[in-house]
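What follows draws every value from the coordinates through simple rules; no lab data is involved. All figures in this text were calculated on a predicted structure; none of them were measured in a lab. Cβ atoms are built from the backbone, for glycine too; each structure is taken alone.
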Structure 1
């Protein structure tokens, strides 16, 4: 009787263990308007500047889809409609159960390929995502200081549009108004660069620095090396710090 009772308890414990959720599992429940039912969605690692394999897939039904996968720490994830471009960003840590609401809009590129944009995004259940939003650069002031070229330099843009050769375009830009437009563009570019670099360096002591750099830069080149070199050793040795290093110093991979 005692042996049977012990075996029964062991079996019960094993069953409970098998049914208990993995503490490293990430669950993302998505509610999205604008995506047709039956479409397959995927979630993969984001901000790596590489093609990443799917961590999970789901079929959207009644505007909803749920993903389950094992997380390895604080990570950026991309949710996308398979076989299309564009993605929805969600940050999550191990064990997070995240609820995401968004509005998706479908577009066609000139070559006929399909892509989605996402707006009205709401993310709940992820402290990492809230922290990401707090640490990201405040680009609202960039929108306020951005030169409105179509209005301010309408005459230059119109002349550029009518130009039929590079020589004619160069001639337009060589005028006083053309030079003013170039100066305004350069000034704005430098302002944007300063805002983003300041953000990266404000987060130099942790993995947030390289993550934000990877997130906000379309590609990394040697021009970003001076900023990267100001990151702490802790930041450089982080998951995203190592990715940024390999992109900034590709020659070291060949040695």
Structure 2
């Protein structure tokens, strides 16, 4: 545990400036949109532009994951790390956790900043909305969306780590190899999900309308939404494949990368 915390501290130290830059950028962007709202921009346009940066987060995470490993080789610190008595999976896990912490802080800055910046403009509408939909509904669903996004970004990180390590082993055309590994890994996830689905067919399907509490919204109580079932048995195999690919990248890092 001590070794992991030391690695995590090192990785957080390396990502503090991108973290601060993105958090500050999110707040400045929201301040700009608040100014444009006061200047007469339609609320729908401002709302769409406020969430637009979230669409670029996957690309940002691909880049940050790539950079977190590239920096180790650029500064020759990877060889020092590999000589330490820590397994490869712990090295990759510390980088993954550091990136997820970065994502959490940037997202928190965006959410909290947006609430504070737009509070006075949205207070009348929010007051009416909260009389109909309980605040706990928003908190619960916000937490669920956050947890789902963590899982998605953790998958991104694991695959990019594998692609970068394979590229370093081959030593040429690293960008092309990274893209090839990402495509191949995505195919492996799909195949694993399809092949292993019968083994987990006994797992109950999850009703998404109940999970997200649509029954708590008056409109859906009067007109119940169509039941949406998530067949989780088809996803378990894909998750297992992601875990396997993560450990493959860690094994290659620990046993195949040559230490000078």
**Prompt:** Given that FRET efficiency 1/(1 + (r/R0)^6) of positions 71 and 167 (r between Cβ atoms, R0 = 30 Å, to 0.05), derived from a single structure, equals 1.00, which label among 1, 2 identifies that structure?
**Reply:** 2
**Request:** Could you figure out which one of 1, 2 the value 4.8 for distance in nm of label points 7 Å out along Cα→Cβ at positions 47 and 87 was computed from?
**Result:** 2
**Asked** Here Rg/Rh (Cα atoms, Kirkwood Rh), for residues 31-134 alone was calculated and came to 0.95; which of the structures 1, 2 was it taken from?
**Response** 1
**Item:** helix-only ellipticity at 222 nm (-39500 (n - 2.57) for each DSSP H run of 4 or more, over all residues; to 500) derived as -12500 - corresponding label from 1, 2
**Value:** 1
**Comparison of 1, 2 by distance in nm of label points 7 Å out along Cα→Cβ at positions 39 and 63 - largest value held by** = 2
**Prompt:** Given a computed value of 22.0 for Kirkwood radius over Cα pairs in Å, which structure among 1, 2 does it belong to?
**Reply:** 1
**Complete:** Taking relative contact order in percent (Cα under 8 Å, 6 or more apart) for each of 1, 2, the highest value is that of structure 2
